Every structure is written in C-alpha cells, then in structure tokens.
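S.K.: The following blocks contain the structures, represented as structure tokens.
Just so it is clear, none of the values below were taken in a lab; they were calculated from the coordinates. Remember, predicted model here, so these are calculated numbers, not experimental data.
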Structure P
Amino acid sequence: MSIWIWVAVAAVLVFWYLSWTAGRLDRLHVRIDAARAALDAQLLRRSSAALELATSTLLDPASSILLYQVAHAARTADADRQEVAESELSQSLRAVFAEPEQAQELALLPGGEEAVAELRAAARRVPMARRFHNDSVRAARAVRRHRIVRLCRLAGHAPFPQAFEMDDEPPTAL
C-alpha cells in the first residue's frame, strides 16, 4: 500500500513541476510580446522624429532627402526587412549628425531644439528596448532548450523566439 502512496506523490510532484515550467514558459512568452511591443513603439518614435526633422526646413536638402527616405523605409518595412531598415536608419542618423557642431547649430534654429531633443530621446531609448527584448528572448530560449520542455512539448505551438538584431548605436553628436 505504501508503494502506491509514493507513486502518487511522485506523480503529483512531476505534474506540479511540468505545470510550473509551462506557466513559466508562458510568462516568458508574454514578456517577449510586451518587450517586442515596446521595441516597436520606440522604433516608431525614432522614425517619426527623424521624419519630422527631415520634413522641417532645418536640415540641408541632401540630409533631408536621405533622412526622409531612410526613415520612411524604416516605418513601412515589413517584418522580414525591418531589422535591415532600422539599421540603415541608425547609419543615416550617424551620417547626418557626424559632427557635434551640426546638432548644436540645429538646436539654435527656431524649433530645432525640440526636434533635436525628441530625436535624441528616441535614439537613446531604442538600444534599451532592444536589449530588454533580446534578454527576454534569451531567457525563453534557455527554458525551451531543456530536454523535458521539448519532450513534453510544453511550449505548445508558440514559435521559437527570435532576437531582434540591428545596428542601434545612436549618433554621438546628438
């Protein structure tokens, strides 16, 4: 009789562990979704600030055209091309604001200080949002790689989480 009690206790413990692991994996996937939404919001904010600056008359025409085209491409990019488009926007921002004097001169123009401050804030928040997203992805991948998670299919039909890799270095002149 006592063997059945031990088997029942073991079964309950295994069931509890599997249930806890599945719940943890679900929470990690929810955290990934929230971090991705925050990342998308910051990317949209950065491209909007770049578009606003490009359509203002504050920049020279060549910089305005370059910044407008790249920011518009980043805003309208589909999921497959988004990482490349956002990297191109980062590179273009660094090219336009290569010299610290450019941002200082731009800030002295009417409306320039607000535009530069908005772009600066947006460019600084993108790396943090991407880091939070990629940390969440890394944690979910670590749990999903465990043999028991794969064997019992605790991840369900959720796709394997993908990190967002892009060039997110903000311009040093901003």
Structure Q
Amino acid sequence: MIGSLLTLAAGAALIPSTPDLGKAEARCRPGDDASFEVQVKGLKDRTGNLKLEVYPANDTDFLADDNKLISAGKTFRRVEVPVPASGPVRLCVRVPGPGRYAVSLLHDRDENRKFGWRIDGIGFAGNPKLGWSKPHANKASAMVEGVRTPITIVLNYRRGFGVAPLASN
C-alpha cells in the first residue's frame, strides 16, 4: 500500500504537459550571456513552425518527455516560432549556464507539434548523420561557454527510405 501511495504521489507531482513548457525560460533577453544563437540552414520551404528544444546532453534525458524533465529539475527549453517568409533564419535560446547541451530543431510543416518523418524536417546541434533512430546526445550537442554561442543546424527531410539534408544544400 505504501508503494502505491508513493507511486500516486509521484505521478501527482508531475507538471501537466503543454506546448508552453520551457518557453518562458528559453526567451533570450538583452544582456543574457548563456545562450545558443542558432542559424537554420536547408529549409525545404517557408511553411509551418520551427521548434527549437534544449535538453541535458545525455542519452537518457535527450528528447525525453518535457514535463518529466521539468518535474525532475532538469534542463528543458523550447522556442517555437512561425517560419519567416524570407531572409536568413536565426533563433536564440537561453540555457541555465555554461555547459554542454543537446539541441534539436523541428521544421513542423504541418503544425501538429510532433515530428512526422514523411512531412517535417529535423536537425540537431553538431549535424550528425541520421539513421532510423535518434542520434546519441553527444553527437547532437554543443557547448556554451558563458557567451551567446553561434551554432548552425542543417535540417533533414525524407529522402528515399531515410532522412537527409536536401540535395541542393
């Protein structure tokens, strides 16, 4: 019975998942030092939204459920913006401080807030070659050393039976 109560209490302590989790903490502000300035390359088109997310740089927490990460006091940040109609695309995301973080970027072309490999684009810090599973966190991470750190993420889209950068990029 005590085990059941502990399980119930642990479940009740979880923050309900919403699309807004991690957004307030992610907003870059003038004077913020610890952040990534992400240059987006290889957009297929200018439709939908871009969703940039930051995770702890370990395989257990990388791409884990956002409400579980926040409830456990772990790093999770999210920036979600419409794809700009033209011009270079840059996103800024604030992080808790200097360190290594795993970073993912979704081009959510159908605006359903989840990755659909047939429609959407996906990319990661470090631009690892993608296979049929998520990359290891160490290959999809970058280091922030206390200043606004520029990184470039190249998006990957469906090509044949896999995903890869578009041929023209």
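S.K.: Could you tell me which structure in P, Q was used to calculate P(r) over Cα pairs in 5 Å bins from 0, in percent, for residues 38-93 alone as 4, 24, 32, 23, 11, 5, 1?
M.R.: Working through the options, I get structure P.
S.K.: Still on this structure, please answer the following. For which of the structures P, Q does the calculation of mean projected area of the Cα convex hull in nm² return 11.7?
M.R.: Attributed to the structure labelled P.
S.K.: A value of -26500 was computed for helix-only ellipticity at 222 nm (-39500 (n - 2.57) for each DSSP H run of 4 or more, over all residues; to 500); which of P, Q is the source structure?
M.R.: For helix-only ellipticity at 222 nm (-39500 (n - 2.57) for each DSSP H run of 4 or more, over all residues; to 500), the value -26500 is produced by structure P.
S.K.: Something else about it: Assuming 29 is relative contact order in percent (Cα under 8 Å, 6 or more apart) as calculated from a single structure, say which of P, Q it is.
M.R.: Among P, Q, the structure yielding 29 for relative contact order in percent (Cα under 8 Å, 6 or more apart) is Q.
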